[in-house]
Structure P
Amino acid sequence: MLNILVLDYDFTHSYYKNSFYLWDELKKLTNCVLLTPTQYNPVMKLDEIVDMCPFKPDFIIINEFVNFHHDWSLEGLEKVNIPIGYMPHDIDASVDIRREYLHQNKISLIFPLYKSSFLRLYPEFADKLRWLPHHVNTEIFKDYNLVKDMDALLIGRVKQSYYSLRKKILEKMNGHPGFVHYVHPSDQNSSKVSWVEGEEYARLINQSKIFFSCCSTLKYPLLKYFETLSSRTLLLADTCSDLTELGFNPGEHFVEIDEHNFYEKFIYYVNNETERNRIATNGYHFIRSHHSTAIRAQQLVSYINAFLGRTD
């Protein structure tokens, strides 16, 4: 069984816990120890942190959130004679700094959430790329069999320029009967901030007939695609090449929209229960068969074993 040391930010009090769900699943498959900056002095170098591990790791995984807000403070990677996997985030930001960090620290494998954008921005690391897309904890994002008393729901950031489709949707749908919008905490200058997370968030999605989202102008296969389908709610959103490669088929798992036709498609599907339920059910089973957190943990272990030349 693999011995793995994971370094990650402490998300105990954060609404984002997806990486913690992944480590929980990884612990079922490997000897895995998770250390966060709350457990070691932030000025410690990696070789010193490794000494805290109760075993000699076969592999080290560093989630870039340890370099929180991209301050790139984790040092000493070059002193550790253990393969290192790195999970980057917000890959369109701090590109030159990240590139230098990856080069200087001789990272063995890179596990990006978004494949196409990573290859576009960092083509020199193509041989180290092992795609590890988003995933969902299906114990939280599931069909709660709730009454779908909302016609449509929009949750997520809107004010940033690369969420232009969400902004168009909100401008048109705001005040529409049956439409509900939850303002993201980062949109603090909005008139009303109302936020939900965890099971409450999952249950809200499950209560809506339709959920609006987008892959942004950056064309990322964002987490909301996975969360919505796993909640057995019909997703209306645009698509991108990564989503296509991951098997998200418009008309089968979700409904593809753009800024010109989203309202027309909303009206059609909110009034066509049979077709709405067909696509939502297909998406529900698709996520559970291909994109659960448990499946993603198995993929991660396979990547590491293949790199190490192991078969266990």
Structure Q
Amino acid sequence: MTLADWLAESRDRVRYEGLSTGGYASAQELWAGALGRVGELWNYGESVHEREWDVLLVFDACRVDLMATVARTGEYDLLDGFDPERDAMNSVASRSPEWIAETFDPDRWGERLADVAYVTANPHSREVPDPDALARVDEVWRYGWDDERGVVPPRTMTDRTVATARAHDGPVVAHYMQPHLPFRSLVDDHPEWFSLEATPDGDDPDGAGAPFKTLWRRLRDGEVSREVVWEAYVDNLRWVLDEVATLRSNLDGTAVVTADHANAMGEWWCYGHQTPAPVPAMKRVPWVSFEATDERTFEPTVAADGTDPDDDEVRDRLRNLGYV
């Protein structure tokens, strides 16, 4: 973002939100931009290719302490003995496009990528530098999108992950969208927090709507409490963790649950995630390994149907996920 862009956005924020809220938000955005400049020069993350795995289950935007919160409940055998210090790593990214570009860089990982299959619910898969460098790329978000939920549900991803792993003799990366926005427990009661449409503003002299504000920005501006966001965030993690039992008995080899990045919730005066940023709250992610054996207790039924959304639909889906 250029200075001119920031000034223009600042003017709009003050116009719609008032000097106090709009000015505060603009100052925070300026700070985030400064952190981005630092992040361009300093990336202390570790590539997943430097570790051992057969199936990499990427839970988008999962914080380590989020995983620890669920682990303490004892609901999932996978998380028995979870240690936030030991079972974690620093990601190479603080946002999905950055992680995809780093992880699938053919200049650095070309020989390994030739054996890797990438199954993804994330529309940022368009950022894969060279899809032909991978053994296969299954963009589930193109045909498995749930319009009502505004995301690809975890079960759809599990279906395609199992199908791919059985058909492909090599490593599989399965990129789930959960626990990333939208939070399923809030969508029905607060659709305006995840709406693709502009928020109406009766005081707008031009008759247009105010700019769409993500949930993270609402948290920053005090419009929603941290407790409400955290509870919904945890619920979204449970949504995808519920798939692990199926995956464990329908995959073969060493599987790992990790994340491409996490989300800041006020740390370093940051909210959500951005690219690039050296903020630990955005870069510290889980690393939970388990052994899987395919007992064929689940049979995939989802097939690619050739659906190819146009650019406007893709932009809408990214906005629904909080990328605006």
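Laboratory data are not the source of any read-out in this text; all were calculated from the coordinates shown. Quick caveat: nothing in here was measured; it's all calculated off a predicted structure. Cβ atoms are built from the backbone, for glycine too; each structure is taken alone.
Using distance in nm of label points 7 Å out along Cα→Cβ at positions 73 and 225 as the calculated read-out, with 1.9 as its value, let me know the right label among P, Q.
On the way: P: 3.4; Q: 1.9.
The structure behind it is Q.
Taking 2.1 as the value of distance in nm of label points 7 Å out along Cα→Cβ at positions 241 and 265 derived from one of the structures shown (P, Q), identify that structure.
Details: P: 2.1; Q: 1.4.
This value belongs to structure P.
From which structure (P, Q) was relative contact order in percent (Cα under 8 Å, 6 or more apart) calculated, if the value obtained is 16? Before the final figure, lay out the partial values.
Numbers: P: 16; Q: 28.
This value belongs to structure P.
Could you figure out which one of P, Q the value 14.8 for mean count of other Cβ atoms within 10 Å over residues 97-104 was computed from? Mind showing how you got there, number by number?
Working: P: 14.8; Q: 22.2.
This value belongs to structure P.
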